[in-house]
Structure 1
């Protein structure tokens, strides 16, 4: 954990609330496996509607768990490892991917 970074209780609460959804954990797992993945690819992989994907990506982005970047007309997502590390969450352990 970075000793200079202090994450507020409100921010931590936002992160844990965002992680309290199986759909968002599935998205996080997919992003973990595919760095900088675009929303359309997530939608195809998880067989969810575009509005559902947008909603869940919005929640994960608002919580700071995912970072959004624009590539042309596409929005792509990657994990904000620093935030998760600062609150003591290892996404590989959280998603049971540490030993794969």
Structure 2
């Protein structure tokens, strides 16, 4: 929890509207020592962000990205195996076999 509080202080403003975050709306997705993953929703513009913060001996590194995922969605998908090209090919072949007109999706 102490590491999370140190990492949280670096999350100041919403990247979309530049309003200051209300940290009581911050949801911790993962906190593993010097790395914390947050889901934030701006109280002003409702833009959701997923923010990764890592602390090391040389400083703090953060990466944020806007997302359309809710915090519950992130909890479901976070840490899951990524979709591989083989998964995509399998779906393509199944749809093709079922007669779905794939040119509408390309």
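1, 2: which one has distance in nm of label points 7 Å out along Cα→Cβ at positions 59 and 75, as calculated, at 1.5?
Structure 1 accounts for this read-out.
Can you tell which of 1, 2 yields 5, 23, 31, 28, 11, 2 when P(r) over Cα pairs in 5 Å bins from 0, in percent, for residues 35-82 alone is derived from it?
1
I have -15000 for helix-only ellipticity at 222 nm (-39500 (n - 2.57) for each DSSP H run of 4 or more, over all residues; to 500), calculated from one of the structures 1, 2. Which structure is it?
The read-out comes from structure 1.
So Rg and Dmax of the Cα atoms in Å, computed for just one structure, reads 18.5, 57; which one of 1, 2 is that?
2
Ranked on relative contact order in percent (Cα under 8 Å, 6 or more apart), which label among 1, 2 comes first with the largest value?
Once relative contact order in percent (Cα under 8 Å, 6 or more apart) is tallied for 1, 2, the winner is 1.
Every number in this text was worked out from the coordinates using simple rules, so none of it is lab data. Every value quoted in this text rests on a predicted model; they were computed, and no experiment measured them. Cβ atoms are built from the backbone, for glycine too; each structure is taken alone.
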